[in-house]
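In the part that follows, the structures are each spelled out as structure tokens.
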Structure 1
């Protein structure tokens, strides 16, 4: 990720004005500084997973998608967890995911990171998306592998 962190994102238009977008490093720092709390199990988490699964199946290229699974602590009935639904999406190609899935989800408001599987700079890497509600609070993490 060190090489990627050095790459600055170009400028974009916002409200008709050109503004500099945050660098990847700034985006990462913002995400890692977010506070989380563990809450009691919410029986609505499986429904949130199913809704997001249907959304992903409806907007992503079907030929690139395999199984979609709810995993992590929100998938375990009765277990306290961070209130963020983790979803694992099986994809047939990480390169095609970068080309064809990333633009779709980014256009839909998801944050995207090319993330190491462990550590700060250790392969393998995979696409990771954060979905937020209208208040900007994380609701889902989408992992693709």
Structure 2
């Protein structure tokens, strides 16, 4: 099985993004705990696990296609207040939504259905994460 070079790039960028998002959620979970917000800390921890699972799905797909795995290491901003935590997390989710929308559209154009379905499924998760964060921010 061989993937289009642009699909390879999307998959590699997706893995890097998901690893960075995992790291950001873990740091934010610790910050929320330090702010005396144990429920928010737990929620952010669960989001970190979800992002790690997304990374594994992309890695599994790359391995199935024989694509070498490379992590470029992405830096994400870290919030110190609850508002900052939510804003930065929304920015991270928005970046994922934009990347996965572009990737799924490209895969559709080149009739790469397996990768299109993967990007589309994880795109829906990221859209839900974004909406949840947006609702929490509005409730502050």
Structure 3
């Protein structure tokens, strides 16, 4: 019982920071695809909730503490603005699990002034879609006999 709880919280903790950790580690722990989806989405939404409410304060603190002046028009920032102008909030939310971290996507949405309710809704939909895709893809891939024999 305690091993399963420790395993769950380990997967949960890593999924707070990197989305793909949930399906990969959940599969390694022997979770079903729906259990992997659950722990991954729970961790992502916990991260989104925390950083939605403390995001602006954290951003201000980090900007005050970094003494050097950062380049505003970096390649990364231009790409984020391009995605934002083409696809809006939903585009950023959909790319968050695969390209950004849940924390990074949330902070970007907050920086652009997205309402909290929209952040929660878009990130939840995005997290569910990607968690289902990754969890069932990993489960299917590991069910291929040649792959399963390599992992034994």
Have a look at 1, 2, 3 and say which one yields 18.9 for mean count of other Cβ atoms within 10 Å over residues 31-38, as calculated. 3
Supply the structure label, taken from 1, 2, 3, corresponding to relative contact order in percent (Cα under 8 Å, 6 or more apart) with the calculated value 19. 1
If semi-axes √(5λ) of the Cα gyration tensor in Å computes to 30, 15, 11, which of 1, 2, 3 did it come from? 2
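Readers should treat all values here as calculations from the given coordinates under stated rules, not as data from a laboratory. Here the structure is a predicted model, which is why all the values come from computation and not from measurement. Cβ atoms are built from the backbone, for glycine too; each structure is taken alone.
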